[in-house]
Structure 1
Amino acid sequence: MLWDDKNLIKVLQEGGVAVMPTDTIYGIVGKAQNLATVEHIYALRQRSPNKPCIILIGNINELEKFSISLSEQQQSKLKENLFALSGVEGSEPLSIILDCPDDSFSFLHRGTNTLAFRIPINEDLRKLLLQTGPLVAPSANIEGMPPAQNIEEAKKYFGNEIGLYVDGGNISGKASKVIKLNKDGTVTIVRE
């Protein structure tokens, strides 16, 4: 599968930026815990500096890397299959916003004190994430433009500014549903 590409793993582990298929659409991805990488992605996308990016993680334990501790109510809600934790094919991609009051992650939460996470349904993509660490993964386009549906469209946006392009053919998926999971276990839908 395309996510076990040794070069892709190397580029991402070393703080580089890649355009690759995610579990939804093409994303411009890089290490979430690398400030310079995150800022580079914002610059490339011309993304609004106050808009946080969704972070792809390999499993729920990765939340600890962002100083996120879940309340019992949140844990219970997640066990009710809110996250695609079991990798069930056919379930819709779901990104979950959680509180992140840790100021050392302000370069990720952009003053919102929240971060959005998604555990991809695809097992190969989850394996990649466990090798590279969590990745920011906004759609591969300049802000306000349509997401790239193939590598040619992505190259029109970013040219040789990207460390690696991973071709997954034409992808015309849609962005994930986004919800906010509050400490008391209640859910607010942010994006259908």
Structure 2
Amino acid sequence: MPVSKVEVVVLGLLADEPLYGYGVLERFRARSMGFWAEVGKASVYQALRRMESAGLVTGRAQEGDEGPDRRVFRITKTGRDRLRAGLVERAGDLSPYETDAGLSLGFAHLLPATEARRAIDARDLAVRDLLDAIKTERARTSADRGAGRLVANAMLDRQEGLAKAELAWLGRFRSSLAKVRR
């Protein structure tokens, strides 16, 4: 059975250190993972329960120092094996850079010219907003010097490169669509 994205995320974060459910979400945010992986909060808790039942993680109750008691999870050997399998199967996956915006732009020729231009302009603005968000994220996390931060910065570099490439493409697409409309 393929390893789900949420399993890869949760197991990957637990491979660094034991965490409780909210700690997984905090680490996800601290690593800027929302810029390159979508995982819902509820799915993290559901995955932890499922993975504990499957023996991929073990959970232990811990008294809360400043809040309620919580369950701290550790990855097991079986969990590490599953994580490796998930990483390997995803690394070689041939999948498109798919976005909802790409789907919309793929049918831009069906829109009236003014709406098509507005759609392209809206995507251009959204990509520029993403670049601003990446810059803000880098500033927010600049003090973190851990190994996980180095990888997170590399993933932000990837997102920045893709965004800049999309901006260049949007310029060419805008010109191409104008030629189609003549």
Structure 3
Amino acid sequence: MTELARDLPPGTPVEIWFQDEARVGQKNGLVYQWARRGSRPRQPKDQRYASAYIFGAVCPARDEGAALVLPRADTEAMQLHLQEISRMVASGAHGIVVMDKAGWHTTAVLEVPANLSLLHLPPYSPELNPQENIWQFLRQTYLSNRVFDGYEAIIDACCTAWNALLAEAGRIKSIATRTWAAISQ
């Protein structure tokens, strides 16, 4: 447990949040699609380079998420995202945010809100972060096999995809729940 979480008063509810970033842009990936046997389905492919980053975090126990779509992945963007996660943590609870060790996650410049603690994953272990599975779901369901007209279209698509994820009751819980990260209180 992190230093801040150790100093919590007894009985304080604790929430586990998983955080990560994903780049979405005109240079988008292709995913499998259903097609008649023997046919070659067309898939759009864009050669332009506009992109945005979705900073996303989920709390599987509450089936809740917090995200921002931003132009860059840097310390300033991470600070904004921590503030958004902090706002989404239940009143009176403390959130433990599990994340990788990207440079903007480990910098001393970050001001971690009082109701959050950061827990960094070991290097090269994306399989330990269920947020990676959330990105996979969003790409397969909403963001792949598309050509975006420009930056604004990318922003709109990212926001629409995230909001659709939040609107589907139980989806976050079904994708991101890990028994090793459950807290019984």
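For this structure, a couple of remarks:
- Structure responsible for 39, 19, 15, with semi-axes √(5λ) of the Cα gyration tensor in Å calculated and labels 1, 2, 3 on offer: 2
- Label whose coordinates, when relative contact order in percent (Cα under 8 Å, 6 or more apart) is calculated, return 34 (choices 1, 2, 3): 1
Quick note: the coordinates plus some simple rules give every number you see, no bench work behind them. Values in this document were obtained by computation on a predicted structure and should not be read as measured data.
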